[in-house]
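What follows draws every value from the coordinates through simple rules; no lab data is involved. Predicted model, so just to flag it, every value in this text is computed and none were measured. Cβ atoms are built from the backbone, for glycine too; each structure is taken alone.
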Structure P
Amino acid sequence: MPTLTLPTAAKSLPKPVFVAPSNHRLPARPSGPSWPSLAIPALLAVTSGLVHAVGWVFPGAWWATWIAQTLTILLTIHCRPRAALLWGALAGVVGIACSFYWGIAALRQTFDATFWMAWAIFAGLVALEAFGFALFCCCTSLAAQKGIRWMWLAPCAWAAIEFWYPRVFPWKMGYTQFEFLPLIQIAELFGPTSIGFVMTAVATIPALWLMWLRQGRRRRDWRAAAMLSASAGLLFAVTIVFGLIRIRQYETWSADAPKLELALIQVDPAYLGAEQKLLERSLAVQDQVDLICWPESSLGIYSEALAHFRDPDLISQFSRGYRDLPAPAHGINRHLLAGGKLYRATAADNGPYAMSGFLLSPDQDILGRYKKRTLLPFGEYIPGQQWWPSIREYATIHDIIEAGADPRPLEMLDGSKLGLVICYEDTLPHRARASVNAGAQALFSLIQGTAFENPLTLVQHQRLAALRAVENRRSFVRCSSTGVTCIIQPTGRVTAQLPPQLEGTLRGEIRLLDRLTLYSRGGDIFPVFCTIVALGGILALSRRSGSVRLQAIRLKYL
């Protein structure tokens, strides 16, 4: 059969091209992101921040922090890293501002500032704190962009940022879990950062399965999601079982340890007549206890040359400032642990002074003194004052306060060793850990909370400090002028407590322990390890992204 062969020219005829009429307009491309693409991350960011605040504003709502962390991670998988950085910052601003709203009033009192000036300083501090959230969201979004199997990076990034990021008040997510006793026991191994690691690992699970649904339900992604979910679930289960076992063990061991009977006096020394109230309450209970505790700044201001409190004339010679009583501890025949100030013989009227703790014997001898090692920013010094001394003129900080360096405990006549931290120091794990490593059998914190009028501030301070008991497995005693005065057992359980901003006497007992925990010995090894892993993962992701881009360029141009 003959075959029809077309001319060569017919084979190469150009394809018809459609030319739109001049009055026809093609649909315009969108110039920016659509409203839904902005509304969803904005809603997640604001909701996450608000729910994070619930765990701080309503103590005991530990469950809220789990929900908030889950929402934060869902936010990160919904947008690219640069957008996640911005939305994470928004979540941080909302969460920090709502959680610590009392900071405005505290700044007004510290700086004697106007409302708007305090607002401006507060906004700057909130923005600084919020950037930690932004970094976490950016890192997690970067991992999500590369697939489900990279989401293990999220808990490592959280632990690393939580440990290294600078903060005025060193809060950690694990501090919201104070009532979840089995969970917080892991702090004796790896410190408070490990609690946030476990929480973030579990909070990642919903995001894993949402990513699997959105990415086509591929078998490979299913295996990755299942493996990471099972690992997080197993980590949580092991943590809870470990916590339950350790609670029972330490309750048994503590029952056989030496006992110390206490009386904690909650009276604000800033008011006239406070010395008389402290003395009267102490004399009323001294026959029933071994040790009496007074808050920070309750004893007075004394020279380092003063050796005892038996002679009123000697006390007057080596003291400064107004006192209601010539001998503040007259008649007390028990050990007394009280806060005051120390100065050297060469000190001027404005110092330098050291915020100190005094341990007095039943005979009024000074058995030991402790000097506060970490000062409170904006309360006892202004950051940058060494370069700009005149900045102190804008604050109500008149005295020069210097820091101490000795973590050794104060020793009672019977050999009991009391590790001491003062006020802000009890929020810093390494300060309590150093005292325990130096031989402390129990931890004490003397606190002056007069500057904080909002009771929530005092409760949050307690939550920032409570894990010192679990980290070091020591009874932790907090004696405050306005609260929260309490006794925390080595398991983190509060066995006695006074309400904030009410005068009172709290009686209780503690046990003296000598065991050292892994965290007491090794310190913050875990967050350092997480930092190395997180940096390694981010570096691997960056190199992989660079290789993919280079390959795309070669395919396009070569």
Structure Q
Amino acid sequence: MTSPAETFLAARDFLLSVREDYDRAVAEFRWPELTEFNWALDHFDALPTDDLGLWIVHDDGVEEQLSFGELSRRSNQLANHLRSLGVRRGDPLLLMLGNVTPLWVTMLAAIKLGAVIIPASTLLGREELADRLDRGQVRAVVTAAELTGRFAGLVGGDIRLCVDGTADGWATYDDLVTQPETFEPDAPTSATDPLFRYFTSGTTSQPKLVEHSHVSYPVGHLSTMYWIGVRPGDLHLNISSPGWGKHAWSNLFGPWNAGATVFIVNQARFDAPALLREIVRCRVTTFCAPPTVWRMLVQQDLAAYGLSLTEVIGAGEPLNAEIIDHVRQAWGLTIRDGFGQTETTAMCGNSPGQPVKDGSMGRPLPGYAVVLLDPVTGEPADEGEICLALAERPLGLMVGYRDDDERTAEVMAGGYYRTGDVARRDEDGYITYVGRTDDVFKASDYRISPFELESVLIEHPAVAEAAVVPSPDPVRLAVPKAFVVLAAGHEPSAETAAAILDYCRGRLAAFKRIRRIEFAELPKTISGKIRRVELRQAETDRGDGPRRDHEFWEEDLQAGSGISAPEGSPSAT
């Protein structure tokens, strides 16, 4: 009889063997069928004990390197320690740590115990923690000693464990050394048992509580491993903050599914030159980063760094062509974009060895049947909402939203999981992101994709970041308005606004033209995603009020002159 570990490895090894054969991977891959599975016990503990599993380089120059065997033994000790404190199978455990070794050890220990992990960002305040403790029904908390004060007086999480120090009323992580280096589970782990509960970043609403099982995330991330292109022996660096789904994607399951090393440059404040030096020194082979990081990296002389990189990946939000071209010219490597959600693993991507179309997030990954549904007819179309066919339900899809059956039923209605994201598919099957269904809007009866306009804006040297939303207009119903964060050295003046609008005018169709611009900071979620919902609401609420500071409308500016009309002048139509 085939064991769960063997079943999992057979699926993994197939994907590794067809790493650059996309057509065969999609045609022949099947999700492993598992009734019982504990990823940490069945897979991780079986990885080569002497191979390097985790390598962390800290700001102060201190380095930590732990083999898979050391991580296995240490996580066994912590699992025993947590059990001695009263943590049991099914208990929700809130984990709030930075990129330090105990984060990975706690993840492994909790999986072995069968506890339900609720990852939390170290940036969370007391109100957000109170919400997580309450809605997450938290039984245990693991956090840094310096962060324990945020939990003072909060209800929930009666079992509390602190790392790197001591705190009154908290047990200590270091006491794990008194525990045995072997661990015996109290029972087999059912594949359907809950493993993760993620609070989403809430770009448009209160954070949802996404639940994943012992197979939907660990095994589901075989698609992520395939997209990244990570292989046994690789040194994989991913820039991501703990507490969010992408950290588990590329700092846990993706690389360790393949038996690769997780490499971390633990910076308190992002330092592009220092990061690049470590990538060179430590001979990183695969590298994944969000657009914000790529935008800062391309400001460096990338060609001056001799790299061992074989794969570079973008994730989090779509990348524009300018950044992809810059990296390609400097390194001879093409950034491969992809797409997924907290609710899923990687579902679309530009996989290794395949042609990349700039601006596209690739094609459906093995195990995912992606359909675009027209928002009006509900029928499959070349442009529409990104959906997953539930008749071929991918293993990497969430169980549902915890304690919200109505919302779960809404997104699973009609035989499809609905992502809330809009995209278009070309004749070769490549999918290009358009925007959130909430973000796409109509101007003069034309559908406008904010991302398309933002991609043009970001190419202008004065623009560091941008967000486009509809601004009410008495004639056109709405017109595109850009909120812009300026790059260093540029002033929020009428001249700058005119230059940016002129630049966009020459690169966008007339109906897509950006007609208003405001220089301002962008509201963001705690995970760094732009909250366009706030910008849209601010535009709706303003009515016929006067221009804000550093706000310019096209009609205020004489084309190309940068000369503004008197402040408070009425808007032209």
message = Taking relative contact order in percent (Cα under 8 Å, 6 or more apart) as the criterion, which structure among P, Q has the greatest value?
response = P
ask   = Out of P, Q, which one gives 41, 26, 24 for semi-axes √(5λ) of the Cα gyration tensor in Å as computed from the coordinates?
value = Q
Answer label among P, Q for the case where helix-only ellipticity at 222 nm (-39500 (n - 2.57) for each DSSP H run of 4 or more, over all residues; to 500), calculated from the coordinates, equals -15000 = P
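Starting from the value 4.3: which structure in P, Q was distance in nm of label points 7 Å out along Cα→Cβ at positions 76 and 268 calculated from? Show your work: numbers first, answer last.
Details: P: 4.3; Q: 3.7.
The structure behind it is P.
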note = With mean count of other Cβ atoms within 10 Å over residues 284-291 computed for every candidate in P, Q, 15.8 is reproduced by structure P
